[in-house]
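Scrolling down, you'll hit the structures one after another.
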Structure 1
């Protein structure tokens, strides 16, 4: 079996109680981050990543669908390798194990939302309500951006509540509980990964921003304005699709195609021209869909997203940042979630490179640390 561990499972500090562990179970790898509070600041203690492909008999980089026992085995291995010293954690729930949507309700039901929303949710959730854990909240109205007269006219025309609805299937929660128990951990919450990502990847900007989260099997898009999620979308292609396309087109193994992709990316010269052309076909589809989502947001709210934040393991593809900037014609930056925690200065370059893959795990760890205060 190939060694599933990446080279950046590291531990730096002597540990005491009060540490918080954030865990992100992706389709191709599992990530964790351990932090603690010191003087009101989040201090990085350890972090690590392990590829899940070998646990399914696949190559590193392959998307998997492992059962809870195999995930638990991988998590225990990673915790040992990373010298994790706390059992107090939070765990992310993949977007594909949840349903998130926005619903509009008349303002006349505002005082009866506890009763109305479970009934209304039946229209959007394709399984019985008894089979999901349901959460919701009213999205705050936008701050006044028109003249007083225009704003009053708009309110007269739209007497409705915008409600964010989130549902997680009970099976996903039970699976997560089993993983936590089998790993001798204690989790106080399960959080849909998009919220963890928002917490670690975005700054406090007033302008709308889009998170472009490229994983192995899919790319998730979240448009956030003033800390409020305005839209989300999942594209069913990710970095693994590039590897598969390269493997098929060049007649080489998945393992060799993955090695070429990671070595050369799309920032290659004439020697790797075929690789760039193949990868660009997949990227063009992903970015075109992303552009369509941005356009829909622009039409709906009559405003543009001022920044694209690139995150997820797939954005470490060489040349992707430049590709994004040229395609979107909007400020596009690679996420730096480790900037939210303190760590030894000599790790700065390493963590900036590794950062996009750890956005969710860091976001979970930061929430857990806050809950412990």
Structure 2
């Protein structure tokens, strides 16, 4: 039987490869982006409570009203954006499903989509599945800043969507107010949809502020924002996220969502509806993760790795060019086999495999794990 692949260039992701290598060699896994500590006990208790109470059937397609109301209240408090909880918010199976659904809802064959690389790995293949054409703006190490004149040249009458990600995975950079306002100006008067991946919205450091598109009405009216409970509440395996969009865009989003997954795990939605009321938890996250970042930076300062600026997310990029001339894809394998540490090569986030001798560590780990990593990194 001959099978014609719709994604012939897609194989096993570098994340799966590195995690498998880490397991095979019993290495410390600083590669994949998830915490190795547990989510809040109260959140687990709430989930168990609603499961045992029998709240185990389908939730409404758009999401449990108690939860979407909680998200609307939170969004108004943080960004000053008033939302219709029943028409402009949809609960999704993680942010990745929200991204997939948004792209499939709007991108038709030959539509152009501009992405910014290094980019999260689900963007490009989903665009390809929809029949769209990817135009990539490539950021350069070590600063990963956008030259907006160069970016503007990628836009054309065929541009249907621009995908942005701030705070950015994998670079740890954040967008400035000037960046957001420039994008707002470039898309004004066009039919371009902005898909804004904001899953690390609460992980912004050094007293800086997350520049959500939700703070800019002229940009918000053409934007779809995706977010993640998993990143905020340390429960990535629960696969819970949400999407915010103007009613006109959300109607099209839900047309795909209802056939993609229809609804999300009901008792979890009840638990999240209760827990989202605890504002202190997400408001304290920047301080919580900044302490981990700063501790990891003190470790790196005692090694031959050069830490690049990390303004957000729980990822730290390092330049290893003073240690090895190997391509980053080979160096991370050497790091696992010979040194017992798993990392991710940043070239894996570029279509053209741009290699700046930079790799990514995840510092969303316990102090014990980071201390074990420190012992190994200092020996290199």
Structure 3
């Protein structure tokens, strides 16, 4: 019997294997130190694992409520109000999700249709554009400048058209490590006045800021909060990326529409983990101490690279550090990154794939959410280049 010839009209014809997969596979093959993908190589707090085990033994092993365990939603609401002076109603304005990526995909699916434009600030994490395109939307790019990653707000405003339905921002910003300032947030607020444009504010690194920099959540600004889904990640905050646990907060009328899609996409997130996180969040130091924890790692890594030939501007937030290798090689960044894996046994992420039209500025991204021993070994290799 002849095989059926599938004639697929792909919704994502231009999507290739992600650079994270390419570099990750190379790192595995060559047994390289892996500072590429953004996950810690150390264990989470044992007490959090104990809380999950306890919840499982107590019987929280079936479906959780669709919007999330109420106790957890209440704790998230309380955290946001304490930090940013904005109250979100736990029942109507808060939903627990399977990671922030699911929240972002669900928001885009719920609101973006054929021909709708979505402004994406580049370089951008690679989950935004496919979610827009698979729903028939059109990504419209605004590139941060290549010296200090500042946003040209006049350029941003020039990209707004009658077809603009949504804007996606990310602060603290992956991959650059910059943080949107209060002035930036006020410019964004001003730019969207008298429009119905929705914002996705990807704030998964909200608790990882350095050198006294403050995270400016969209929830702090009335003119932004009234049109914004704020997306957070417990995976990034508590070193549990594999648990895939996040949340989003937003105005009731927007959240009502979000849940129409959410309930048929995943319905609910892991029940026992939600119960554990509800208890764990009762101690604010579990997240308030994160800045100091990661600043020590950033500083250790930068100090160890001080004799290298890389040009480095210290990251303001996230657990990523960009380095400029222009004084070492003029190779394209992906070529150089792959050569580092194969010849020097160290893995990083090239940045050109995150830029508009693949602009190559000879930048690599290293993740410093690693043990001190790993960072020291990595820096020793990099200083020999």
If you rank structures 1, 2, 3 by mean count of other Cβ atoms within 10 Å over residues 110-117, the highest one is 2
Structures 1, 2, 3 compared on distance in nm of label points 7 Å out along Cα→Cβ at positions 294 and 318: the greatest is 1
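Only the coordinates and a few stated rules stand behind these numbers; no lab work does. Because the structure is predicted, anything quoted here is derived from the model rather than measured. Cβ atoms are built from the backbone, for glycine too; each structure is taken alone.
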